[in-house]
Structure 1
Amino acid sequence: MLIIDSKDCENIDKALKKYKKKYEKSRILNQLRDRQCFVKPSIRRRTEVLKAVYKQQMANGLFLD
């Protein structure tokens with residue numbers, strides 16, 4: 001549960017903005033999406049490796065199709 005400390009004189013818009021920032025940083029939505037279906041550990045590792053390779057290629061300027 002997210003708790004937002006706000007002062008009595010603080011605007012409700014600022015409190016909502018703080019809540020949204022905290023919600024994004026907690027990555028609750030990503031966890032819910034990950035739990036929708038089971039992914040085998042080997043497939044999860046494979047996707048992580050492929051993402052790392054892609055990031056490395058982008059950093060080096062190599063674009064392989």
Structure 2
Amino acid sequence: MARVLISMPDEFLTKIDEVSDKENRTRSELIREALRTYIHKQKVKENALAVKNASILETLLD
């Protein structure tokens with residue numbers, strides 16, 4: 001597994017630690033899940049846009 005070094009404000013890291021402690025997870029697990037969720041949401045947005053564009057194109061071609 002690759003390692004990634006990121007910078008963030010101390011306050012943000014404190015919040016991450018609070019959540020990870022509460023959920024008995026590591027920082028890495030929490031951040032990986034957050035990124036998976038973000039990537040999934042982006043794909044959903046892209047799919048929704050593709051469907052909307054296809055609908056517009058169908059209307060224009062009718």
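Of structures 1, 2, which gives 3.8 when distance in nm of label points 7 Å out along Cα→Cβ at positions 17 and 49 is computed from the coordinates? Traced to structure 2. Which structure, out of 1, 2, was helix-only ellipticity at 222 nm (-39500 (n - 2.57) for each DSSP H run of 4 or more, over all residues; to 500) calculated from, if the result is -27500? Among 1, 2, the structure yielding -27500 for helix-only ellipticity at 222 nm (-39500 (n - 2.57) for each DSSP H run of 4 or more, over all residues; to 500) is 2. Have a look at 1, 2 and say which one yields 56, 25, 22 for Cα extents along the principal axes in Å, as calculated. The read-out comes from structure 2.
No value in this document is a laboratory result; all are computed from the given coordinates. What you are looking at is a predicted structure, and each value in this text was computed from that prediction instead of being measured. Cβ atoms are built from the backbone, for glycine too; each structure is taken alone.
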